[in-house]
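**Student:** Take a look at these structures.
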Structure P
Amino acid sequence: MTNVIQLTRPSRINPQEARLGALLSCFAEHRRYGDDVFWLKENAEILNILECTGIAPGEAALETYAPFYESVEKRLRFFPQYYRFFLSMALDLEDLGMPGSEGEKLVQWARDQDLAGAELSDLQRMEARRMMARRGSASKATDAALDVRARRFMARSETFTLPNKKAAYELTHLVFYLSDYGRRDPELDADAKRSLHFAGLLAFIEQNADLLSEICISMRYAGETPPVLWTEWLKRETAVFSVTDGADVGVQDDYHEFLVCNWHQAVTGDTAFAKGFVNDRMRFDRSPARAMPMREMSQAMFDLDTARSGDWMTMRLHMEDALSPEAMTVLDQAETSSRHFEAFFHGFARAAPAAHVH
């Protein structure tokens, strides 16, 4: 008698490629449409995260972008105001394995048209410089003082002791561009690294996983080790995201927070994008169960008026009396998470300096 052993042929698409294929299909085909700037933004973000983390989605997953890639030069010429999105997507698609060399042509055309010269923001000029350098070109709008101005902004640590999301996100993106997304040392000085810690404390107190993820990634790119309490909280927050599919689900959701939380997981070496995705419209929602201590903390400090002090040990008793137990728990965690907390709080307090005695 002969035993016949049937071998199951392995799938040509491994589980990660299947997940990523469904995720990319959702962003490329089911949430928004190609002429929508929000479509450009969402797809540029997911492709950038995959490219800079080295997560290969596979050739089949990239096929969903074939129509975009084939028409990208025409789109760029008609919508030059969106050149950073077009360059970012084309370059990332190629570096992820899409056959073709459109990226080099787009970079050259954008340089010849001096599209970066229309940027008022140093941050956007630095982004343009980084993208053009990926294909061996240089932006005409790059001036010698660009890095100097950027590093001066980053070193002003007091900026990041106050709630200012725009400044904090600009700080993280400067680290991304200076480090080429972790490929080289951005050479941050001690003041800039302290700025990252201050911005991270604010993000943690706000329980803002989106911003805190970017800050922890920036720290790693800068050779810093993020506080364990922050990274463990981010890991838990990433795990409890809900994914809902269906043709009628709304897309005013927390997709960006979902993406950067998973980016952070990839940077730490953990598995990213581990949800069950489908080839359909999906929305991504964070857990609603979060303490929100920042408003309570700011109100308590404002109410103290002239009695406000920059000394944390003095103010701690006032905080315990004024804050809810949930808010105080987050503040206690923030205090123990970073050696920079007392210096951060001194700036956050906005206490009047003591009068000089003449």
Structure Q
Amino acid sequence: MSVATPAVRYRADALLAFAHALLAGAGLRDDLAHDVASILVDGDLLGHTTHGLALLAPYLAQIENGTMTADGAPTVVSSRPAAQTWDGHRLPGPWLVLRAFEAAATMARTCGTGTVVIRRSHHIGCLAAYLKRMTDRGLVALLDCSDPNVCSVAPFGGITPVFTPNPMAAGIPTSGDPILLDISASYTTNGLTQRLFDRGEKLPHRWLQDAQGNATDDPAVLFREPKGTLLPLGGLDAGHKGYALALLIESLTAGLTGFGRADPPEGWGATVFVQVLDPEAFGGRSALVRQTDHLVAACHAATPRPGVERVRVPGENGMRRYREQMERGIALVAEVVPALAPWARKLGVPLPAAIGG
């Protein structure tokens, strides 16, 4: 088993400028480049290292080969007062999702809720990176995603891949840090299994199954024939729960957009569900915060089981990492800069300066 090289720290603003320069240099329109860079850096700030700047090199390759659209705008396929469907034309996912959240928030201020679904988006990065932009405005944010071109997760009881991990996220306001959910319908992700396979490492638990249906912690089963699959959330014992969530996410994304696994594949991308709720249209924001504050306090006060220091709420560690890394620099995983160095040379962009380990 290999030992991972320790992460090196870089200033967040330096990484943002570096990513922006690479994306713009590769041909992405400047506002698109800014939004993509911002979401990727926020992913690293929150600690989602497989969905931060680790995605930048593959994004640059997609711009170069034309499978990520570098300019243009989405087409509004249908529109009602509180619902819209967009065709994203394979524009960068972060830019599309940020625009969709703004449109949904505008609808929510009038109608109480707003929903935008997007077909033919490119990959959208870290779902948690979008949420605080809405919760800071007192809004509840929901975000779901699937990729109809990828099959890596088996349905419960099967060994044939049908789904992607199908992540789902939610941002919920409190009087302090928001509750930030970012989970998937599978035990783990394609990004983490790829990283651990490349390093020759194992998963911390048996989150995969081999081609014979045996649970395993070895990511190599996904890369040799016959291939294994990611297990749905709940694994071999209770995977019907993750399976049900995967079906729900497919229905909210591919189903509502009218584009998904029933259509010819178009390459790595995303089908997206964005929804915003304005608490003022329901019980009121102060009432929501009173309830969420009580829940957070009750969870914090819960007696931890042996081996657990204290009970946390979703997003708590992420916000702690965010503040710490904004102050001390982002601890970038070791693989990221070497993967971007050839792009930096090609595009004439200086590498960011490290500020320590």
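Each reported figure results from applying straightforward, stated rules to the coordinates on display, with no laboratory input. This is a predicted model, so every value here is computed, not measured. Cβ atoms are built from the backbone, for glycine too; each structure is taken alone.
**Student:** Compute percent of Cα pairs over 29 Å apart for each of P, Q and report the one that scores greatest. Write out the running numbers ahead of the final one.
**Tutor:** On the way: P: 48; Q: 42.
Largest calculated value belongs to P.
**Student:** To test your reading of the models, identify which of P, Q gives 24.2 for mean count of other Cβ atoms within 10 Å over residues 257-264 when calculated.
**Tutor:** Values: P: 24.2; Q: 15.2.
Attributed to the structure labelled P.
**Student:** I have -18000 for helix-only ellipticity at 222 nm (-39500 (n - 2.57) for each DSSP H run of 4 or more, over all residues; to 500), calculated from one of the structures P, Q. Which structure is it? Before the final figure, lay out each step's value.
**Tutor:** Values: P: -18000; Q: -11500.
Derived from P, not from the others.
**Student:** A value of 25 was computed for relative contact order in percent (Cα under 8 Å, 6 or more apart); which of P, Q is the source structure? Write out the running numbers ahead of the final one.
**Tutor:** On the way: P: 16; Q: 25.
Of the options listed, only Q reproduces it.
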